[in-house]
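Dropping the structures in below, format is structure tokens.
Only the coordinates and a few stated rules stand behind these numbers; no lab work does. What you are looking at is a predicted structure, and each value in this text was computed from that prediction instead of being measured. Cβ atoms are built from the backbone, for glycine too; each structure is taken alone.
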Structure I
Amino acid sequence: MGHEYAFDWLDQMVHELDPQRTEPERLDNYQSIAIVEKAASEKKRLILLFKQFVFREQKTRQIRNSVNHYLSAAVSLMKIANNNLNQIPTKANNFRLALESVFSCLSEVSAFIVNRYRSHVDRDISLNLVNITPDAHDLRTLGNRDAMKSNLKLSKLVTEAFSDIFSDHRGGEITMRKLDYWVSVSHAVTYPNGLLEMTTPFEQLELIMIERNFNSPLFVKYLVSKFSEGIANSEDPSSRVQALTFLQKTFNQIPVMKDIIFNNQFEDLTLTINSWFIQEINFHSERSGTVFSDLGEQTQKASKKYERKTSDKVLCNLTVDQLSIFFKAADLSNIISARSLSAIFQSVAPYLSTPHRTDISHSSLRVKSYSVEERDKSLLIDIMTRLTEQIRDL
């Protein structure tokens, strides 16, 4: 697309059709119709432009950068337009019609970009205002499927989690990551894998959600309740330990899909559930007075999975804020890759220290990555510039 800004007219209209900067009632019928017709024409022009877009950009990275540049621009403009729509006086119908046509154009063009270049879209960019409907993977319409019918309690929990995002809008921003997640769940419910049905003591829907890292706190509570009920009939602590180890072994044998997670702000489901198993097994082991040497060794290793001595760590002369920016940028540019940015932080945090922080938690890195300070960005850019010069001198 060269240096052309494809949204020039739409950008202009969004800012001109601001009820705080003009008098909405003064926009006449002729002006309104002209804007509506122009918006319809712009939609056709932009969709055609983005259809040809992939042939103009030769490198995948260039395509990805341009796709996200325009999608981010469209989302920003839609937010402004949506805010303006909420401030239009009741009687300014022409003004409202004109701005709605501009907003609709942005939403439909954005939806085209998302659908056309799905694999290039930033996984966490907000799609709330984009004209995307979840009809093709709406779990609320799949209640008659065997997986859903056989476990009504979990079916309700899963359906409500879906509705929180796509219907009630209580589950945060709609993103491509979330969209792909629920497409995967819907497909698994519609076309179940027969091999999963053989894994007892888990039901089909449970297996589907464990396989897809459904790390919702409500699902964790559901599983913990299920496991607790599973050992309730065990008469003594020793038999409860045996029952728990069987459940843990079976749980860990369920394959977990790579690069998929319900909410990347929570720990992986496997980590959370195994932590619960470790605590429960230790508790009942102490009550029974039985020594489980192999189990003790395994639980000790698991509980210390993310612990490292300071002497084993790499001292990094950056602040935690700067480290979070560095790894976030490396993830976005695909220099490093993992299931999620949170997974990257979990992997690297135990091995790093700073002059001011001996122990760095992955949660602190994650939190810092949400609110990037300009000063930290500038300092990190200076450091990377020195690094670039060092590489040239090698």
Structure II
Amino acid sequence: MIKDQFNLIHISEVMNELDVSRSTIDRWRKTKQLPSMKIGKEIYFDKNEVIRWYRQFGQVRQAAPILNANQTLTIGYTTVSTHMWSPLIIKEFGLLEEELRRINPKNRIEVKWHKAKDGMELVKGMIAGTIHLATFGDYALSVSHTISRLLPDFRPILLAAGGKSAEGNGFGMVVPMSLNLKNISELATLPIATTFRTNAEYRLKKMLESYHMTELNIIHRSIEESMESLHQGKLSASIMWEPFLSLAHHQRVGKSIFDKELGLGFMAGVVADERWALAHEDLVVAYLKAHLLANRLMREQPNKAAKFFSLETGFPEEVIHRSISQIRWDAALYQSDLTRLSYFDSTRQADIAYNIAYLRIAAQELRLPTLPVHPIAGAWQQDHYY
């Protein structure tokens, strides 16, 4: 036979040998130049070329166990900030399950959703291997990168952006409507509430340090407690973020000041362990396709999204609508996004690890404009969203 004469192997044999799906093989042929040839309607590979290619591109796949049919894919999420709400849309509308059925209709992979109290709980789950993909904020992402320097087996990698806000949006210092402060130095006389070991506390301290104010009265409270204290007139200032900023404005319990001074806006990100992602390309791309579709829904059908979020979180629809309108729902990574992440790393030892390849494939399969290989330079494009 021709295949034996020329040392060829059929595509089905490659799938079995490498334990991957047909869609993964097709993707490798397109994006990673896996050599192949078509004889009639059948696709074959040169055995030696497959071995050579696999040693160069695919050997890392063996570093993590393969997630087979009838196993569980665990997605981590948190509802503490509007910027991290895209998984709620994916979950509610079954966007991930739909993609999984499309790539492998015969094998059933159960999707488990893990709701965490905050981003650091998700980071711990990823370290333990109990969470495969997660969406959390820029501070937790930076911390996970720092932890990876101490734990070589943990390699968090940024796959896509979640919700993001420009400088002056996403975070604010909320004070009573009657309180008028003209200068940051006037904060020296006030107790300021913030949540412990979070984006809010870090941003507050960085702002105060930049103004050489290190002796302030900072108290730790949950954001819900701060909202209640502001409402009762028992609190002078609190650091807040969306949707609580929009809620404070809606209820007129306070106004936000010094927004720009708190610095750099805010961004959530979709994260996985690098070796797990390499071992499960199909699942990563399926999730990112669902993520892109969720972003599109929030941009194009904000009323539908607001109604669902209101039922899920208990916030009034008008508050949710205002909140999601303040956020850019764009999965593309910009160089400015990565610069924002380095803001939390005082050592500047290394850049945050990222991989755009999976998002590029997801965008291509959804017939979106081709993403560049590297993070996009310059300002966010106002007519181009992913």
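Summary of computed values
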{"item": "Computed 1.4 for distance in nm of label points 7 Å out along Cα→Cβ at positions 325 and 357 - originating structure among I, II", "result": "I"}
{"item": "Origin of the value -20000, where helix-only ellipticity at 222 nm (-39500 (n - 2.57) for each DSSP H run of 4 or more, over all residues; to 500) was derived from one of I, II", "result": "I"}
{"item": "Volume of the Cα convex hull per residue in Å³ - structure with the largest value, from I, II", "result": "I"}
{"item": "If FRET efficiency 1/(1 + (r/R0)^6) of positions 45 and 365 (r between Cβ atoms, R0 = 25 Å, to 0.05) is computed and equals 0.05, the structure in I, II", "result": "I"}
{"item": "Answer label among I, II for the case where relative contact order in percent (Cα under 8 Å, 6 or more apart), calculated from the coordinates, equals 11", "result": "I"}
